[in-house]
Each structure stands twice: as C-alpha cells, then as structure tokens.
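All of the numbers you see were taken from the coordinates with simple rules; none came from a lab. Note that the structure is predicted; figures quoted are calculated from it, not measured. Cβ atoms are built from the backbone, for glycine too; each structure is taken alone.
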Structure P
Amino acid sequence: MIIIQKYRVNREIRAPRVRVIDEQNRNLGIMDISEALELAEEKGLDLVEVAPNSEPPTCKIVDYGKFKYEMMKKEKEARKNQKRQELKEVKLKNKIDKSGLEIKVQTIKRILDEGDKVKITLQLIGKSRAQPEKYKHVIEEIISQLGNVKIEKEITVDNTNIYTIITKG
C-alpha cells in the first residue's frame, strides 16, 4: 500500500507569499503567490507546496506528475529498507532443567540477533501458582545469561505466568 503525502498544487496554495525554488533547485526568493504561479505557467510547469509549515511556505516549480512519481519511488524504497520488529514469545515451564534452560537461552539469542523483541513467559504449573515470587529467579537467570539486553517490560507476575519483554541492548 502506497501512502503518498498530499501536496497543494497551483491554485490550491493558500499562502499570500511563498519562497520559490525553481526546477534546477535554485532559490528564487520570496514572492507573491500570483507572481510565483505566473512564473510556473510561463515554464509550462506546476507550483507545488513542498514545505507548508515553514514561514513563508516553500514552493517548488516542477512537473507535478513527475514529482509525485519520484516521491512515490522514494517512499517505496524507504519502506523496503525498514524492518518491522516483531514480538516473539518463548514459553517455558517452572520445572525446566539446566539443559532445557540453555536451549531456551540459545533460542532467545537467535531471535534477538534477528532484530525482534522477545517475550519470555514462565508458565506456573500446579502448586507453584500459590507462590509465583519463588520463580522470578528463573527469568532473572535467563536475562543474566543473555548479557547485553534491554528490558522493555519489567518482570510481571499474573495468576498463572511470569513474563518480561526484552530487546537487544
């Protein structure tokens, strides 16, 4: 899905005075909107408001169709180069042994290296639900084995789980 910013063109521009940039990117200075529109029409091009929030607004003399196409290409390229960070969950039980814990730590390291966030969930089984605070040390041990990580959500205890969310630090 391409979301291109809506630009004001020619008569849609409402400012009485604008800073004008020509097709060679030269600053022509501040002038009345009618003067700027006249200049663009003489060249057979459009006046496009590229910086509406500046004082005065900045307008560029360009071929609007070509300008819109180039902006669409830039936007598409920027979106292609960005990676969306996902939240992946690693679940473990409170009766996990040392070797199982090592495997989970390796899995979490791999996920963090891929650039994603990890939610570590320790599921409490049976009578352990009565004293969840006793099992916080398992998650703390995992975090200490991971080394340089950033804790996004502190260790939280709910009725059946203990969890935290971490990212690469």
Structure Q
Amino acid sequence: MKKTLKHLDRIEEYILIITFPLMLLFVFSATVFRYFELGSLTWADEASRYLMIWLAFAGIGLGFKKNAHLGISFFINRLPRLGQKVFYYIRAIIIILFGGLVTHFTFLLIMSQINNGQLSPALGIPMWLVYLAVLFGSVMMIIRTLQLVIISTRVDDYKDNQREEEVI
C-alpha cells in the first residue's frame, strides 16, 4: 500500500511539474507572437488550456492529500469530540460519493469520446485525453479521502486542519 501511494504521489508531482512550466511557456510565446504581430499561435492557446485542465485536476488529489480544501472547520472544531468525528465521517462519505459519481460519468464520457474519435481543432489530439484529467482527478479525490480517513482513525484526530504526512 505504501509503495502504491508513493507512486501516486510521484505521478501527481510529475504532472504538476511538467504541465505548469509548459503552460507558462506556451502562453508567453503566444503573447510575444501577438505583441510583435507575428501571427496567432492557436495551437499554443489550445495546448495551454488543456495543460491548465490537467494541472487543476491533478492538483485536486494533492489538495485532498494535504487536506487543504475549503472546510467548515470554524464550526466543526467547536463541537465536542464525538460531533467532530461524526461530521468528519459524513464529510468523507459525501466526498467519496461525489467522487464516485464524477468518476462513473466521466468514464462514460471518455468511452463515448473514444467511440466518436473526436479530435481537438488545433492540435488534433483525441479529446478523450483531455477528459482523462477529470477521471484522474476524481479517482485521486477518492483515494486521498480514504487515505485521510485511515490516517485520522489511526491518530484519532478528526479536525479539519492539516495533518503531518503519515504513511499508511
């Protein structure tokens, strides 16, 4: 289990490390081309948009891993310990159900895109590769929520603040 989570960590980090500088490079080059009236780089606009999508959805898993997403900790932390525990598990169940729904419907959408063979206008890449980012993000959301629940149960800490990274 530890090994699998380490591999997932690396995949998330590599996606973030690669997509952000590429996106910046494409946006900068497109801006320079427009500024000096050398033409428009439509492929750079489309590529940076798709990289931003991958960046955002890869960041979802990382945000859940660090428990850095918005929460209602101000109210939850004022509850007694049992109330915190109950709301923590309710929150986790809602997140997992939502992630499951997104995963299911995104999978159906990707299969539809593969069958249709739709390509992006400027780059000509299959559109299912773009939608794959949503699937990746929703699966990582589920995995990271389960990881946090296991860690919280082990250390008996149900507050919404950040925890030290603890390996399962």
Structure R
Amino acid sequence: MPQEKPTTQLRCIVLGVGNTLWGDEGVGPKLVELLGQRFDIPDAELVDGGTQGLYLLPLVTDADKLLVFDAVKLGHTPGTVVVLKDDEIDTIFRGALSLHQTTLHDLLGSARLIGWKPQQVVLIGIEAEDTENWGGGLTSTVANATEEALLHAEKTLRAWGLELTPNSP
C-alpha cells in the first residue's frame, strides 16, 4: 500500500516595511499592525520589518507567498492605493534612499539570486504624501487610505486560501 506524502503547509508572510519615524514612510508597519488588530490569521506570519533591509532575507526566502505593505512614490495622487504582483514589483523599486539603506527591490532581488522561487508576491502600497516629516506619523491622506489597502490585503489572503477570523473590537 503506497504511503501518503506528508502535506506541507505553505508559508505565508505578511511583511510591512518602512520607517515609522519618517511620516508616510511608516505606512507598511502600520498596515501590519492594523491587519493584526482586525484579524486572527493562524496560517500567516505578520511581521513589522521596519527598516531591516537585507536582514529580512532569511524571513523572505522562507515564504512561499509574500504580501508586502509599503509606501510608494510613483507619481500618483497621494493616498492612491497600488497593488502590484510578482514581476510588476521589480519594475518600480530601483533607488535607495541613501547608500546605507536597501530597497524592497534589493531584498527581493537578493532572495531570487539565492534561489527563492515564491508562488506569489503581492505588494500593496499607498502613495506617500510626506516622507520628510521626521518624527511625525502618517498624514491624514495616507491614514484615510489604509482601509482600502486592508481590503486589498484581505481579498488577497482569502484568495490564497487563508482563513481570516475577525477579532473582537
């Protein structure tokens, strides 16, 4: 009688990146926080990646499905929610903020360079209004867009087959 192959659970990571001390740049970690407050998602790991850059490489390469929240500067009206999938992400993130910082593009590119082949990667970004306000929080424009971004995240995670259980208010 043939033995059943053990099923392996796909690893899903929801990663928020950005600097919470730098205005709208902190929207990625804020969205991870809000998603965790709203839902219990037992089959996903919610991670505030902050500004860790390439230190996130082991985490990212362990993911089969990766959902990333980040601020974007693509020339849209501030507060616009952008959803990019897989290779679309590579086309937008090219420049680092300084020589001492790495970009999301660098992180994902490095992961692929060492053989990471995720099933899916989705970036949910919000067009930043102010990334110069050191020590300030999100602008009202970006804060008001977080609900739409969370709805996209919920839709994506459910499409991936994850169970999202609403938390009590």
Suppose you compute P(r) over Cα pairs in 5 Å bins from 0, in percent for every structure in P, Q, R: which one lands on 1, 8, 14, 12, 9, 6, 4, 4, 5, 7, 7, 7, 6, 5, 3, 1, 0? P
Label whose coordinates, when distance in nm of label points 7 Å out along Cα→Cβ at positions 52 and 84 is calculated, return 3.9 (choices P, Q, R): Q
When distance in nm of label points 7 Å out along Cα→Cβ at positions 28 and 148 is compared over structures P, Q, R, which one is greatest? P
Of the structures P, Q, R, report the one carrying the highest value of distance in nm of label points 7 Å out along Cα→Cβ at positions 116 and 132. R
